[in-house]
Structure I
Amino acid sequence: MCRNITTLRGLEPPATQDEIEAAARQFVRKVSGVQSTSKNTQEAFERAVWEVARATSDLLTELPGRLQAPPTLPPLRRSGKNSSGV
């Protein structure tokens, strides 16, 4: 499993679409071995990111809440910026 993908379930406030897409992108990079896309890989790569992000969003919506917050924050929250980028 890719260690860079953080737990999104149980975040307060809930995971944003940007955080879900970032995790999906990391997952697709890991399983595909594609670190930067080319003309030949762009369409399939982006479609996979979209599908993984959609499935992740559905999963997070359907799962019950967590009893404890996740042990680490997603990278987009570590920079000190909130979800609006401020």
Structure II
Amino acid sequence: MCRNITTLRGLEPGATTEEIEAAARQYVRKVSGVQKTSAATEEPFERAVAEIAHITAHLLAELPPRKQPPPTLPPLRRIAAREAS
């Protein structure tokens, strides 16, 4: 499940708030089955994204450093790298 969520631990520089939120949003989309929010789903969806992003940031801060960087870059960094070249 969630094969498209990339590893954020061990990035240099560390994962940004935007990268953490993007991963949380992707996770909530997958587990909820909600791809586009409606009036009925927007509030609980966004609350879940915020809570998971918050917990993820704490997790990344508490884990020991990785011995090797992650094998792939998060999508936001891949897009920025393409635009820069």
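Values in this text are rule-based calculations from the coordinates and carry no lab data. Bear in mind the structure is a predicted one, so any value in this text is a computation, not a measurement.
Key figures
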{"read-out": "Answer label among I, II for the case where helix-only ellipticity at 222 nm (-39500 (n - 2.57) for each DSSP H run of 4 or more, over all residues; to 500), calculated from the coordinates, equals -15500", "value": "I"}
{"read-out": "Top of I, II by relative contact order in percent (Cα under 8 Å, 6 or more apart), largest first", "value": "II"}
